[in-house]
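Scrolling down, you'll hit the structures one after another.
Throughout, read-outs are computed from the coordinates displayed, never taken from laboratory work. All values derive from a computational prediction rather than experimental measurement. Cβ atoms are built from the backbone, for glycine too; each structure is taken alone.
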Structure 1
Amino acid sequence: MRYPLAGLMKIRDFRVDAASKAVRTAEARLRAARAERLAKEREWERYKVWRREEVERRYQSILGRTMSQGEIDAFKAGLSALGDEELAREEALREADRALEEARKNAQIARDHWLLANQEREKIRHHHASWEKIEAREENRREDLEQEEFKPLLFEAAGDDHSS
């Protein structure tokens, strides 16, 4: 006899496969977010070091020089631009942190969905195994009943007449 929940089992298998694919995708996104965050952090750290050195170079370049007010304003604007760029890189790092956290959450959700789908499939598998055992017992019982109902007919030999 065909398992009555075979269709449901196929659905459960499909859901587990889809959940597995979602986990792989989420894990890949998580790895990419980690790499992006690390790259942004390194970039920010390198920029901070470079900025300190650049500010020092710029100050050294104007030491002992007479500058007009316009040149001083341009100098200050240049330093301010360096600070703004550092802030922009720091913000990019914070954004990478947020993206990484979101990727972690999504990966955990995907793993949770896979776990749930797998548990649901396992329930059907256990039911199927139980159903097969019950079906085998029922088949044995039917065979036993057939054996009990089968009564061989006794044929009398020709010439043996018990009607006398």
Structure 2
Amino acid sequence: MVGLRNRQLGLLVGLMFTPFALQLIGWAGTPLGGGPCGVIGSERLLLEQPQAFFYAQVMLWGIALLMTTGFFLLMLGFMHQGHIPKSQASPFLRLGLGIASFTALVYILTRTWGLPAPSPVGWLLSGAEATDAIGLLVLLVLLVQIGLSLHWLAQSLNPDKHM
């Protein structure tokens, strides 16, 4: 990524921006689907789909916060001429790891079992939401980002060992 000389860190920052870019493609109305945040159909009232609306907002917050974390890492790279010290990058990568893990978990649970969601009449439990190609791509990107973050953090803990 531009501004970062460590290729693995640059790839991680790029992966932090990717879910939001994929969601923008989903909102464009492509045949690939609406993505994890585009599950709300205009043919149904929001009261009829509280889980879809609530968890679409949770997913949107997750991918937006992930992109913000990537932006902070990118700015750190610009401030340090592309060489971010591992001690400064680690907290942001841990935060990104937590956000990506939570977002991926919410996506998986809402697409497999369904989760309770708040509504005007109280908490409702509905079934699993439908998946689409963009949602699966976002999940794949999140899982790759989680794996690479864990690998980078393990390397930063053991600088003598190269995995």
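For Kirkwood radius over Cα pairs in Å, for residues 32-111 alone, which of the structures 1, 2 scores highest?
1
Looking at structures 1, 2, which one was helix-only ellipticity at 222 nm (-39500 (n - 2.57) for each DSSP H run of 4 or more, over all residues; to 500) calculated from, given that it came out as -32000?
1
Could you figure out which one of 1, 2 the value 0.80 for FRET efficiency 1/(1 + (r/R0)^6) of positions 24 and 120 (r between Cβ atoms, R0 = 25 Å, to 0.05) was computed from?
Of the options listed, only 1 reproduces it.
Here relative contact order in percent (Cα under 8 Å, 6 or more apart) was calculated and came to 48; which of the structures 1, 2 was it taken from?
Working: 1: 48; 2: 31.
The structure behind it is 1.
Which one of 1, 2 has mean count of other Cβ atoms within 10 Å over residues 16-23, as calculated from the coordinates, equal to 16.1?
Derived from the structure labelled 1.
Please compute Kirkwood radius over Cα pairs in Å for structures 1, 2 and give me the label with the greatest value.
When Kirkwood radius over Cα pairs in Å is computed for each of 1, 2, structure 1 gives the biggest number.
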